[in-house]
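So, here come the structures, one by one.
Throughout, read-outs are computed from the coordinates displayed, never taken from laboratory work. Here the structure is a predicted model, which is why all the values come from computation and not from measurement. Cβ atoms are built from the backbone, for glycine too; each structure is taken alone.
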Structure I
Amino acid sequence: MKTGQYIREKRVLRGWTQEDLAAKTGITARTIQRIETGEVEPRAYSLQSIASALEIDYQELVKCEKADSEAADSDKERIWLPVLHLSGLFILFLPPLLIWFWKKNEMKEVNRHGIDVLNFQLNMLMFLVPLGILAVLLITIPFIVLIALYSSVIIIVNALRVANNQPYKYPIVFRILKP
């Protein structure tokens, strides 16, 4: 449950208006309203004042605050993980590498998925570079096309799986990077 909703429930259970809670906490009624609607994140001092006025444990409000933060991170990951997987479709290695470097410390799942995506991209490069060199002989062009198609299909399938909270897998991959 969100912090603001929890505070509102406790306030309503006591039969208080926002103005009543504001008077007991020294926080403005407008700030109470903004906290309850989720417009602002309450500061520790505000949470302590509210917990004291509502006679609830401050740690309960802190737990709600942490749950809100984790839910926001989860929403961000739901966006960034499919983007990370799909980024391998463009110029192979560079976009996933950039996204991984940029977001790996913010979201723990981006780090894990990023390593898997980069391993897959490195494997595809290991196949494509020698085949590209041999393409001069025109023998390997069908193999290059097949690898490009295989790579694209795997990337799209895994992006869809991640977007739907399903497990993903990059088959036939040598683990070059380790978590």
Structure II
Amino acid sequence: MIERVLNSRKVYDGKLVKVRADEVVLPNGRTTTREVVEHPGAVAILPLLEGGRVVMIRQYRHPAGKVLLEVPAGTLRLGERPEECAGRELVEETGFRAGRLVKMFQCYLAAGYSSELIHVYLATELSKAVGNPDSDEFIQVQILDMAEVLRMIGRGEIEDAKAIAAILYAQQLPRSSVK
């Protein structure tokens, strides 16, 4: 099942991502090329307020060509631990600080072409803080009841994979975990 890399060449070296083309030997002995988007990794945070309310953000996403309703998220900085990144991004994007931050899971978003591994956290015991989004981020914070968020997922109104995964995952946690 494992593919062996014969050679690799850098195709693009950007600020956020790099792209390489790997020539690999397949398990059947044939060779092919795999294009790989190298990403430093990321975090996503599901912030829950008392009473089952979810803190979400609306943000225009250029690749999608539209505004998406998402959970706060961000890219890991060099040497930064995922839980540090989660705490930083939560404050920056929402203006809330987590009293309790628990890792729910991690997953690859698009393993067929990207190395991006995202660490997904549940944030509870929230308190107000001073948010400060990056200068190129224009974010609207929106607080919604969990029941409405679930209906929106069912109606296809929430299209962001990390938000859908975090919300649905949290639904199967014991109630004591999501207070």
As an exercise: Rg and Dmax of the Cα atoms in Å, for residues 125-164 alone, calculated from one structure in I, II, equals 13.0, 43. Which structure is it?
I
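A value of 19 was computed for relative contact order in percent (Cα under 8 Å, 6 or more apart); which of I, II is the source structure? Spell out each step's value before the answer.
Numbers: I: 19; II: 22.
Label of the source structure: I.
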Between I, II, which one scores greatest on distance in nm of label points 7 Å out along Cα→Cβ at positions 61 and 141?
I
Can you spot which of I, II the value 2.9 was calculated from, given it is distance in nm of label points 7 Å out along Cα→Cβ at positions 5 and 93?
II
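Here log10 I(q)/I(0) by the Debye sum over Cα atoms at q = 0.09, 0.12, 0.13, 0.18 Å⁻¹ was calculated and came to -0.37, -0.62, -0.71, -1.16; which of the structures I, II was it taken from?
Details: I: -0.52, -0.68, -0.73, -1.01; II: -0.37, -0.62, -0.71, -1.16.
So the calculation was done on II.
Once distance in nm of label points 7 Å out along Cα→Cβ at positions 21 and 109 is calculated for all of I, II, which comes out largest?
On the way: I: 3.1; II: 2.5.
Of structures I, II, the maximum of distance in nm of label points 7 Å out along Cα→Cβ at positions 21 and 109 occurs in I.
One of I, II was used to calculate helix-only ellipticity at 222 nm (-39500 (n - 2.57) for each DSSP H run of 4 or more, over all residues; to 500), giving -23500; which? Walk me through the numbers on the way to the answer.
Working: I: -23500; II: -5500.
For helix-only ellipticity at 222 nm (-39500 (n - 2.57) for each DSSP H run of 4 or more, over all residues; to 500), the value -23500 is produced by structure I.
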Computed 0.40 for FRET efficiency 1/(1 + (r/R0)^6) of positions 117 and 157 (r between Cβ atoms, R0 = 25 Å, to 0.05) - originating structure among I, II
II
By the measure FRET efficiency 1/(1 + (r/R0)^6) of positions 53 and 149 (r between Cβ atoms, R0 = 41 Å, to 0.05), tell me the structure among I, II with the highest figure.
II
